Structure 1
Amino acid sequence: MPGDHQEDPLKNKLLAALPDADLARWLPQLEPVDLPLGKVLYESGRRLSHVYFPTTAIISLLSVMEDGASAEISVVGHEGIVGVSLFMGGDSTPSRAVVQSAGRGFCLKAHLLLLEFNRAGSVMHLLLRYTQALITQMAQTVACNRHHSLDQQLCRWLLLSLDRLASNELVMTQELMANMLGVRREGVTEAAGQLQKAGLIDYRRGRITVLDRPGLERRSCECYDVVRKEYDRLLPARKAT
């Protein structure tokens, strides 16, 4: 399994941070999965049968309204796990998880993760640290959407996505970006056009190529940096034990 770059579970930073003894128990239980664009991993209110550890895919967690409208509350990539509600006191969640950027990952049956979490050892502490980082991202997203311009929100969103990809290119339509940010498509068109005019991105045919990442970071608000530093602080690199 680890022979192929995309089939190596250690490409997921959360799995890579597990102590060796815990990782050895997990490896036989991890199942490689394709995560195609638009695939729904779970719907609002449904029981979780599996949790997911992306390696090359990005998953959007969306808050869904009664009328079907949605807005992204966080993104999960190779740094984390999709399905934290399972070990945080419930086996369902009011959010929807959708593949934002196609790729690969690994899944683990829900009851197996609960067994590991309930050992109350290193696995539990690692998952709780990750959850704290995820909550920080959610809280910062709410603050950003309330207090910062759409231009800044788009910069934050692009940077968070780039951190979870191996390249500087995203496949993303304006309609999908508008759904993620919870705004009108026209607003995304204008904001993306401004970033392109400034030479920060190239956007055409549903593909966004970041040309000037430092410039994108300077144009973004402080929200991106707050989230990045929290993930770096709470999720250390793998250490053998």
Structure 2
Amino acid sequence: MKERLQKILSEQGICSRRKAEEYIKEGAVKVNGITAILGESADPALDEITFFGKPLPAAGGQADKKIYIMLNKPRGYVTTLSDEAGRRTVLDLVRDIPERIYPVGRLDMHSEGLLLMTNDGELTNRLTHPSHKVYKTYLLNILYDNGCPGVPAETLLSRPMTIDGIRLAPAKCRRVTDLDDGCILTVSIREGKNRQIRRMCTQCGFTVRSLKRVAVGRLLLSDLPSGTYRYLTDEEVSYLKSL
């Protein structure tokens, strides 16, 4: 039976449906040797579907077991499955996992910290959907571009802001410590717009020196060493699914 390609990729545990649409647009998916277009359907039992040149398992084949991990992403890695510029990707850090997994959401190349990875397409769809409002918390080190502001940095960053014409929900901010030329804060946001915290800081006159995600909802990065990962506990997986 024919189904939309993005649904097939998601059910195979390749990526979320939204991410699959991006890969199809990029030309990463082929059906019977022909580059697919968005909106195209195929029959996994009859058609040969390839993703980045690798064939998908035929319908009825043994599906990979579901994998859920937490990675402490270092700076300098991109959260994509491949990179045309040859930059290191987060997949380089999980090469010893035999199942094919992918990142849930993103962290930009210069940011670090907690990144969830899985092959559960349904869970990824829920966690990355715009209606998903779980708070993500970051440890933020900023430099004051124009000297110490008259209003505390945490107050400025927690005010309502607009990015790309869209009004953001106010961030939750807490000062951790003062520095000679800036400060360290924790910032919690619910949206996941591209480089959101960095763009918020630019609006407030701050330069980001470092940005590290330390929590997703109740899931904490804690003392997981940079560049390493751990499997989520059953309780943690149940918590994510409850969201």
Entry that produces -12500 once helix-only ellipticity at 222 nm (-39500 (n - 2.57) for each DSSP H run of 4 or more, over all residues; to 500) is calculated, selected from 1, 2: 1
Label whose coordinates, when semi-axes √(5λ) of the Cα gyration tensor in Å is calculated, return 30, 19, 17 (choices 1, 2): 1
Once relative contact order in percent (Cα under 8 Å, 6 or more apart) is calculated for all of 1, 2, which comes out largest? 1
Can you rank 1, 2 by distance in nm of label points 7 Å out along Cα→Cβ at positions 28 and 228 and just name the one with the largest value? 1
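Each value in this text was obtained by applying a stated rule to the coordinates, not by laboratory testing. What you are looking at is a predicted structure, and each value in this text was computed from that prediction instead of being measured. Cβ atoms are built from the backbone, for glycine too; each structure is taken alone.
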